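K.L.:
Please find the structures below.
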Structure 1
Amino acid sequence: MTDVATSIAARGRPRDPSIESRVFDAAMAQYAEAGWSGFNFESVARKACVGKASLYRRWPTRGELLRHTLQARWLTVSSIDTGNIRGDLEELARMIARTLTGPYSEAHARISLDSARHPEMLDFLRPYSDDTIRHGRAIVRRAIARGEITPATNPGLMMDMVVGAVTNHIRTTPARLRGVMMAKMQDFVSELVEAVLHGVRATDMTENDKKDRGVSA
């Protein structure tokens, strides 16, 4: 056997770069449909049309597979950085809306229910959850550093206002009005972000007024 042939044989089959993408799509669909109790390597492999061995080589447990799937296909807040706070908050709101109305929307409710029923899920989902929160709050901290909003702004509260408002808007809209809601989503997002930023500016003005009048907060 030649040196080249020996090298090729040692390496084995080339790694298929499309496998992870197919697996993430299949895993997201499987979890949205069946929840944690129906989430396993066999069902995901069947949906992705890959062998189970391909999954085991990449993810040692189904918990690791679900965590990496959420990082790739759920809320990718780390990708948001438009250069200004208004653009960032609007993109965050649109991302939440797409996630809660997209093909995997049922995963949102399943994560909440499954985490309560299966506490062990919290252990492997915590890194994903912590990263999402950290990147969300980083949006606000970047805006503070740029001088766009007051340093007194609470990053967690601002994130709760945006995420909570979009989530509530979608969850409380009747099914018969979903089409209208989605058609007007950009208007809702723009008005929401304006209201949030107006509130921050109003708070800043109030604090400045107190300082001007010599009144302690």
Structure 2
Amino acid sequence: MTRGLEPILADLIHPNLAIHYHTGPEPAPPSVNDYTTSVLSAAHTFASLLPRLRLAQEPDAYLVACFSDHPLVEMLREHTSKPVLGIFEASIMHSLALGRPFGIVTTGKYWEAALAGGVKRIFGSLPAFVGVETTGMSALELHELPAERVAERIAAAAERLVARGARTLIMGCAGMSGMEDAVRAGCGGESVQIVDAVRSGVTVLEGLVRAQRLV
């Protein structure tokens, strides 16, 4: 899944921006599907990142590319003064800036309550937040199941959110990056803006780094 992000983000690269990818090593779970796999992925990924955190020239920032209120974000913040952001937070900030009711299209049923709870914990009560609709697939299944079936389920979830009043739709899984057409297919001709959470994360975090250098 990590390798799949490289071509999707390639057009964001410029002479002042380099992206270094890091995947949690085994026995980190291959897909984050619930609280347990969130904690396990955070623990194993954090342990593998510790040497980098101790470098004199550590990265300028860290982006956690799991769409959740992921514990790795706070774990990294405890050990670095560099900006740390999750794609979950970044995409919601992006959506709020657009000023329209927004909702999240994501994977399994577990995330309906988990993501709604994460929005409330980080941002408080947001009248613009319509809610979460799920596809019933895991992050891995987005790329393992037949593409037509995946697109149909994403479109159906998007359609339900639009019916609830959402006019900005967040693709709520790193594995959904590049699947804008499937989301758009469920919008029924409505004027809807689509937010790719990973691309939002990169651009928001880059802006934070540049702003910090100006202070």
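Just so you know, all these numbers are worked out from the coordinates, no wet-lab data involved. Everything numeric here is computed off the predicted structure, so don't read it as measured data. Cβ atoms are built from the backbone, for glycine too; each structure is taken alone.
K.L.:
Of the structures labelled 1, 2, which one yields 1.00 when FRET efficiency 1/(1 + (r/R0)^6) of positions 20 and 124 (r between Cβ atoms, R0 = 35 Å, to 0.05) is computed from its coordinates?
P.N.:
1
K.L.:
Let me ask you something else. Given a value of -24500 for helix-only ellipticity at 222 nm (-39500 (n - 2.57) for each DSSP H run of 4 or more, over all residues; to 500), calculated from one of 1, 2, which structure does it belong to?
P.N.:
Going label by label, the one that fits is 1.
K.L.:
For mean count of other Cβ atoms within 10 Å over residues 28-35, which of 1, 2 scores largest?
P.N.:
That would be structure 1.
K.L.:
Another question, if that's okay. Rg and Dmax of the Cα atoms in Å was computed and gave 22.4, 89; which structure, 1, 2, did it come from?
P.N.:
It must be structure 1, since only it matches.
K.L.:
Among the shown structures 1, 2, from which was the value 3.2 of distance in nm of label points 7 Å out along Cα→Cβ at positions 60 and 156 calculated?
P.N.:
1
K.L.:
To test your reading of the models, identify which of 1, 2 gives 3.1 for distance in nm of label points 7 Å out along Cα→Cβ at positions 132 and 148 when calculated. Please report the intermediate quantities before stating the final value.
P.N.:
On the way: 1: 2.2; 2: 3.1.
Computing distance in nm of label points 7 Å out along Cα→Cβ at positions 132 and 148 on every structure in 1, 2 gives 3.1 only for 2.
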